[in-house]
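Listed after this line are the structures, all set down as structure tokens.
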Structure 1
């Protein structure tokens, strides 16, 4: 995947790690969700989104990242 990203987007794309998770959260705004997932990856505190369909999904994402020593 790293090679494909570098080929299609270029070396400016700093893709290093991919984590497979069971499901993704659904919200009305993906921008806020991406920001929240970034905060989880950076180990920063985050607020639970009011518009998320199932708040447990963020805990699943956090657990998957923690298992790979991310966040």
Structure 2
């Protein structure tokens, strides 16, 4: 699994999505049944540490930022 808070991942996903939209002259996308998965991969920017133990969280704001970047340009 990957995390949307990883800059390299989100940059690649937006580049690839926009290339696809431009190539096939699509004017938008619709996300259905997409949701953030829980993870305790603190090194990936997901989850948190408490008393030395990793706890899972969902990167809701990371996905929000990723989907907000999802637009066709030029």
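Just so you know, all these numbers are worked out from the coordinates, no wet-lab data involved. Worth saying up front: this structure is predicted, and the values here are computed from it rather than measured. Cβ atoms are built from the backbone, for glycine too; each structure is taken alone.
The value -13500 for helix-only ellipticity at 222 nm (-39500 (n - 2.57) for each DSSP H run of 4 or more, over all residues; to 500) was derived from one model only; which of 1, 2 is it?
Computing helix-only ellipticity at 222 nm (-39500 (n - 2.57) for each DSSP H run of 4 or more, over all residues; to 500) on every structure in 1, 2 gives -13500 only for 1.
When relative contact order in percent (Cα under 8 Å, 6 or more apart) is compared over structures 1, 2, which one is greatest?
That would be structure 2.
Which of 1, 2 yields 0.70 for FRET efficiency 1/(1 + (r/R0)^6) of positions 9 and 49 (r between Cβ atoms, R0 = 25 Å, to 0.05), as computed?
On the way: 1: 0.35; 2: 0.70.
For FRET efficiency 1/(1 + (r/R0)^6) of positions 9 and 49 (r between Cβ atoms, R0 = 25 Å, to 0.05), the value 0.70 is produced by structure 2.
Out of 1, 2, which one gives 88 for volume of the Cα convex hull per residue in Å³ as computed from the coordinates?
Values: 1: 106; 2: 88.
Considering all the candidates, the number was obtained from 2.
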